[in-house]
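Below, each structure is written out as structure tokens.
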Structure 1
Amino acid sequence: MRIHYLQHVHFEGLGSIEAALQHKGHILSSTQLYSDQRLPAIKDFDWLIIMGGPMSIDDEAKYSWLTSEKRFIKDAIHAGKTVLGICLGAQLIAFAMGAKVYKNPHREIGWFKISPSDSIKGTALSTILDTPTDVFHWHGDTFDLPNGARQIASSKACENQGFIMGDNVLALQFHLETSVLSATALVEHCGNEMDDSLYVMSKEEILSEPLKFDKTNQMMGRIIELLEKKSLHSAGA
């Protein structure tokens with residue numbers, strides 16, 4: 001399959017997703033929006049992946065490409081493409097589908113548990129998110145659920161941790177793709193956001209258990225397999 005991804009800053013790439021897709025022989029292409037690269041035609045890809053970034057979806061005055069990106073994401077979803085959004089990418093999907101995106105009551109940075117929602121019970125996704133699980137977070141914004149979306153999970157800091165729409169649209173507020181290397185890059189480039197508030201861990205806490213990254217990367221790989229089959233919403237697989 002032809003998989004295109006949108007990258008907002010140079011230090012937030014695909015993470016573990018890249019190796020998982022390449023191993024399966026998919027064709028990867030990208031638009032580095034921070035370099036003002038042009039978006040492709042909708043017909044030129046099968047999947048769209050939208051990565052994270054430190055900006056807000058409302059920062060068009062500083063990042064003018066956000067305007068065309070929002071329209072592009074909406075067009076891709078309406079065209080029936082498989083669409084995966086992570087962190088900022090999830091917020092952009094929510095906005096494209098008519099939901100409100102706004103500041104979360106708490107900044108959430110580090111390893112915090114998400115609890116799966118009842119609404120995914122009986123779906124294939126529930127075989128991956130079946131119990132409260134530590135996952136990696138780095139966000140200050142959140143979103144309401146679009147009409148027709150099914151909530152994936154919540155945490156103490158953030159009510160809506162993601163949603164699915166049908167079998168082809170998945171929005172994850174948290175990061176399953178992050179590695180020790182990419183987490184270190186986030187600390188380096190966005191360390192000013194680590195303000196010692198209630199749900200913000202220190203660099204040492206974030207990086208102290210590298211096996212956690214391995215576990216969540218494996219979860220990301222299993223989700224990629226569900227997206228390949230377009231079976232997120234289907235009965236447990």
Structure 2
Amino acid sequence: MTLKDLSFFDLPTPTGAMRVHRFLPKEGELPAVILYSEIYQMTGPIARLAARLACEGFEVLVPEVYHEYEAPSTVLAYDKEGTDRGNFLKFEKPIAAFDSDAKTLIDSIMARPDYRWKGVGAIGFCLGGHLAFRAALDLRVKASSCWYPTDIHSATLGKGQCDDTLARSGEIASELLLIWGRQDPHVPTEGRRKIYDALTAKERTFQWHEFNAAHAFARDEGVRYDEAATRIGFEMTLELFKRKLIS
């Protein structure tokens with residue numbers, strides 16, 4: 001399946017216009033999936049992951065998570081300056097703003113007259129993994145694939161560094177897929193165990209897979225990239241989305 005030319009639109013939100021990049025398959029019609037980026041926004045690796053998913057037939061929407069702070073289409077570099085800026089902003093933006101972004105985008109999808117699906121999916125990487133997990137607090141999100149999500153175990157996302165994501169995880173009704181790298185210093189063993197134990201205690205429906213890989217192993221630039229682990233994780237994600245969003 002080939003991909004149509006990508007496009008974008010600017011969606012009004014309570015905290016200002018949010019640019020959303022849209023990837024459409026040339027053929028087929030499957031539900032919409034929100035893809036949350038790393039702290040760097042819509043980089044080449046994120047665009048390629050979005051295109052890969054769109055080529056399976058899904059509409060893929062990639063919101064710019066820092067739209068209040070950066071000009072539209074800003075991409076932060078994979079260097080110290082870009083990393084420092086991205087990490088600063090994830091602790092500067094209030095959790096309520098992350099939540100209102102998600103709600104507004106889901107509202108816009110579900111309000112389309114021609115949208116015939118019962119919900120949407122979410123996928124995210126690093127910061128985006130946390131946002132995909134948190135998006136599942138909205139009952140219209142039917143499946144979330146969360147790749148090495150940061151700051152869930154420490155409850156430190158957003159301004160004030162006191163998010164309630166894990167505390168509220170009992171509200172999640174959709175199925176979660178959590179994918180980790182065992183050699184990830186950002187989410188160490190004890191952090192992963194805390195998340196696993198919380199989801200188990202709250203009897204949530206989730207899948208859990210750990211690879212012998214580093215943080216950001218799905219980023220196809222740099223030495224961390226693990227092609228085999230990414231391929232397996234992608235297949236697991238497709239299985240989840242096709243089962244929960246289509247069946």
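When distance in nm of label points 7 Å out along Cα→Cβ at positions 29 and 45 is computed across structures 1, 2, the figure 3.6 traces back to 2. Out of 1, 2, which structure matches 2.1 when distance in nm of label points 7 Å out along Cα→Cβ at positions 37 and 117 is calculated? Here the read-out was taken from 2. Of the structures labelled 1, 2, which one yields 2.2 when distance in nm of label points 7 Å out along Cα→Cβ at positions 157 and 197 is computed from its coordinates? That value comes from structure 2.
With relative contact order in percent (Cα under 8 Å, 6 or more apart) coming out at 16, pick the structure among 1, 2 it was computed from. Attributed to the structure labelled 2.
All of the numbers you see were taken from the coordinates with simple rules; none came from a lab. Computed from a prediction, not measured in an experiment: that's the story for all the values here. Cβ atoms are built from the backbone, for glycine too; each structure is taken alone.
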